[in-house]
Structure I
Amino acid sequence: MHSPFPLFDIEALRLLETRGTAHLHGDAFALMARAGQAAWRSVLKHWPRAKQLLVVCGPGNNGGDGYVLARHALCSGLSVRVLQLPMHAPATGLAQRACEAFIGAGGAVGSFDGELGEAEVIVDALFGIGLSRAPDAAIAALIDAINAHPAPVLSLDVPSGLDARSGAAPGAVVQAQCTLQFIARHRGLRTGRALDCCGKLELATLELPPRLFDGIAPAALAWRADALHAFFPLRPRDGHKGCNGHVLCIGGDHGSGGALMLAAQAALRSGAGLVSAATRVAHVPALLARCPEVMAHAVEDSAPLQRLLAQADVIAIGPGLGQAEWGRAVLEAVLASPRPRVLDADALNLLAGSGVRLRADDVVTPHPGEAARLLGCAIADVQRDRFAAAAALHAQLGCVAVLKGAGSLVHAAGITPAVIGAGNPGMGVGGMGDLLTGCIAALRAQGHAAGEAALAGALLHAAAGDAAALDDGERGLLPSDLLPWLRKLANPVRR
């Protein structure tokens with residue numbers, strides 16, 4: 001079984017740099033030398049035949065790492081050019097020392113004049129983890145030139161222009177083929193825009209001892225599909241359907257019955273023992289024909305819903321619910337129920353602006369648009385800092401929050417915030433969120449606590465999306481394509 005790996009915020013990374021320097025007897029340049037040498041090894045690893053190297057250096061210590069790399073490349077016989085922006089000479093003592101050492105080895109530093117020239121590899125050493133503002137016009141022009149160049153790009157620590165705190169890019173940002181992080185993995189490189197900018201993520205620990213991390217808690221944990229084993233133990237031989245929970249899926253107003261059907265099927269394929277569906281009478285025949293294992297009930301008003309609510313272990317509400325009177329009435333009945341709930345789609349839209357506070361064992365699964373409505377802000381605000389948005393959803397609603405999107409986030413009391421390291425752009429199609437609702441509800445019904453069910457369900461859902469995309473590609477991927485994979489991945493092979 002593989003475990004999640006820790007991700008750190010800027011404050012922790014700064015502290016680790018300080019401790020690393022102290023470990024090297026206060027010699028900060030020795031730490032920079034290790035970073036530059038690690039970057040040079042990364043170039044050799046990925047592009048061993050490259051003969052022309054272009055290193056673009058900024059004024060800070062990230063630029064200093066670039067100068068160290070350039071010196072190693074020069075001394076190894078490569079053709080090396082170093083460029084900096086006019087008026088952006090090394091501004092720290094460490095960067096100045098690294099630049100002087102490069103020049104002392106026979107190197108030369110030029111200024112960017114709008115053209116990068118020939119290169120087989122470009123090293124982006126412009127800005128490190130401290131940049132959170134949009135690059136100015138001159139820097140943006142340089143970044144645009146890097147992105148337009150045919151050579152692959154290695155970014156040091158973070159693609160320049162990307163906010164390592166949040167994963168957002170407020171302006172121009174380097175599109176790297178590989179990003180080499182130093183000392184520890186950065187939280188902001190695992191979600192949002194960062195996933196399009198970083199390329200392959202790698203880590204250079206700079207040979208620092210693990211004890212330097214003592215007392216520094218990670219800001220998040222990154223979970224990958226290979227950690228699914230932990231959430232799906234072998235079932236007892238004398239188990240039965242009652243042991244695996246009863247999920248009641250509610251939704252499917254007129255014209256939206258398919259959403260509820262997908263949620264119910266996902267709950268079954270994720271291991272729920274019993275799944276009921278409460279929907280409009282018009283959708284019952286189709287539900288029975290498509291999936292006879294679902295116990296379909298016609299619910300035209302909230303009165304017959306009470307018996308179904310009492311029989312269920314977990315309620316999943318929202319897929320196809322609509323925002324008309326029918327949806328409002330059944331949501332009101334669900335909010336009065338003591339059963340654990342998973343709320344998505346129109347259940348969230350109906351909650352927006354209501355001031356309703358949910359219970360700690362409830363789970364909400366908004367996409368950025370729904371999150372923005374719940375938080376009373378713009379979608380751009382949610383995407384600008386997805387970690388902050390997930391935390392705000394948790395705080396405002398009082399329950400577990402799953403913020404969907406590229407690098408989905410799970411925020412719950414008592415657990416370290418989780419980043420889902422699976423999923424693909426093909427999953428950006430209507431109905432995918434309905435599957436997630438069913439997955440989480442099924443895991444909740446099988447005995448997982450709310451935060452753990454949200455984490456495991458989001459990971460299972462994303463991993464199923466990746467497995468299904470391997471068959472025939474991402475474009476045209478349908479939610480129903482994931483259903484067989486939910487079952488397969490919920491039964492991981494034991495070795």
Structure II
Amino acid sequence: MGVPPRELGSSVGERADPLSEPIAGLDEAMAAVDAFDRALVAGLLRPQPAQAAELTELAHAVAGSPLAAKVAEAADKTAAGAGSEDHFVVLAAARTALLGSVHDALLARVDETTGRPRGEETPAAPAEQQAANVLLAARSWLSDLARTGWQGLDHDVVAGSAQVIAAMLPDPDLRRLATLLDGFAAELAASCPGAALDRIPARRWADLWSRAMLLTLPGATGATGATGATAPGTATGRLLPLGVDLHEHATAAQAQVHAVFEPADGTAPRLVRAGVSAPKPDTVVGAGVWQLLRPHMSLLAAAGEGRSMELTDMPITVEGDLIWSDDHARPGEPADAFATARVALPTATPSATAPLDRHPARIAVPVFLEGYTAQRDDTAVTFTIAGHAVAVDTDRIPAASPLTPQAVAASGACIGLLRWDAGAFSVQPLAVETTVRKKAGALHAGGWAGGTTDKAGVKAEKAATDAVTVLRERAGRLLRK
């Protein structure tokens with residue numbers, strides 16, 4: 001296309017230094033978040049002086065914002081043991097705003113590094129819903145959690161969520177919040193009693209609590225809308241997969257395809273995502289996971305085979321999430337992910353971020369790296385780019401993949417997701433160019449998504465088929481009884 005691949009591909013490599021430079025105010029914002037999280041550990045029913053100081057620290061952190069007066073009042077009332085549900089909502093909003101400011105500062109640094117423009121459109125809030133009583137019930141349970149604190153958890157407190165979740169699940173507009181509450185409650189129940197815990201995941205539980213608390217407000221919107229969804233637009237054009245990010249748990253699996261979308265009307269390409277999830281028996285492991293996901297989304301096969309997809313009126317949110325339906329897609333021409341990364345990725349516009357999705361943990365920006373030097377020791381892989389070291393998160397490479405940490409360490413080019421965790425940026429590899437058995441080639445984290453001839457992959461697929469067949473037979477016998 002008239003532009004040397006090295007020049008396009010080095011959009012990160014030549015500007016890696018911003019990733020290691022400190023960001024003004026970031027440490028202070030995170031310290032205020034941590035202070036509030038510590039206050040939640042012991043509970044807000046009868047705050048001790050240390051907890052009162054931690055609540056005051058949160059209020060001081062937003063003193064220069066429009067939230068200042070309400071947060072100061074909420075912190076004072078809560079510190080005095082008189083915090084109401086409304087006060088807890090305000091405190092959750094302050095915490096979320098601080099993390100949102102950190103998210104925005106980090107993305108600004110990412111944009112400086114990649115040189116890609118960012119979408120300016122702000123997702124609109126959906127119309128208010130009529131299920132106010134159910135939302136109030138959810139807020140009441142979350143407030144009970146805050147008063148009890150993580151150390152005071154017991155099964156009676158956690159069980160208070162059951163009726164609320166059951167009332168929410170039948171309503172599609174409330175299902176996302178219901179799922180969040182259900183998973184949160186299950187995690188808390190598995191940790192009871194709180195007083196016996198050696199380690200409390202204070203940041204994680206405070207994240208879940210704050211997000212759920214704000215989603216009980218009418219008109220609140222999450223990634224696709226929690227108390228209601230914004231009307232999606234449609235996408236018609238060519239989809240060029242970059243890589244697949246696989247999340248696997250004991251009882252569920254999810255695959256998210258990151259891609260560049262080229263609209264048929266000739267407007268600027270944009271970064272998009274498409275995801276699929278499925279319940280998973282704990283006996284299905286390795287490459288067998290793809291067998292559970294593959295039937296639900298043809299894009300996985302296309303990504304695994306190195307093909308583009310032609311989309312026609314595919315629903316898409318403002319945030320760039322394709323609401324995938326195979327009825328709106330058909331396989332296209334072969335499309336090499338590294339060619340896409342070198343040519344199309346540098347000019348693709350990132351999508352806007354929904355207000356409640358502004359959290360550092362949700363940063364996952366597709367990047368292309370080459371010209372680096374890779375080092376590997378016993379525990380970690382590091383890329384040195386233009387004299388700057390960037391950590392490589394090889395722990396995120398799925399077992400159901402031909403990609404390995406060894407291949408990453410021997411690579412010369414990488415498609416990955418730029419993330420921020422534990423105070424630093426890192427790269428999660430999605431694909432690498434390397435030499436395998438004296439032949440240059442590419443290895444993809446989603447290389448087995450569409451099927452595999454690899455011996456280990458074929459064996460895992462067969463084991464998954466056998467496990468699913470046995471489970472279906474047992475389920476059939478139970479139903480017949």
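Brief remarks on what is shown
- The maximum of distance in nm of label points 7 Å out along Cα→Cβ at positions 28 and 332 over structures I, II, that is, the highest value, falls on I.
- Identity of the structure behind 0.95 (criterion: FRET efficiency 1/(1 + (r/R0)^6) of positions 180 and 364 (r between Cβ atoms, R0 = 35 Å, to 0.05), calculated), options I, II: II
- Looking across I, II, the calculation of P(r) over Cα pairs in 5 Å bins from 0, in percent, for residues 244-347 alone that yields 2, 11, 22, 24, 19, 11, 7, 3, 1, 0 traces back to II.
- Distance in nm of label points 7 Å out along Cα→Cβ at positions 388 and 420 - structure with the largest value, from I, II: I
- Here log10 I(q)/I(0) by the Debye sum over Cα atoms at q = 0.08, 0.12 Å⁻¹ was derived from just one of the structures I, II, and that gives -0.54, -1.20; the source is II.
- A value of 13 for relative contact order in percent (Cα under 8 Å, 6 or more apart), calculated from one of I, II, originates in structure I.
- Here mean count of other Cβ atoms within 10 Å over residues 236-243 is compared for structures I, II. The highest value is that of II.
No lab work stands behind these numbers, since they all come straight from the coordinates. Computed from a prediction, not measured in an experiment: that's the story for all the values here. Cβ atoms are built from the backbone, for glycine too; each structure is taken alone.
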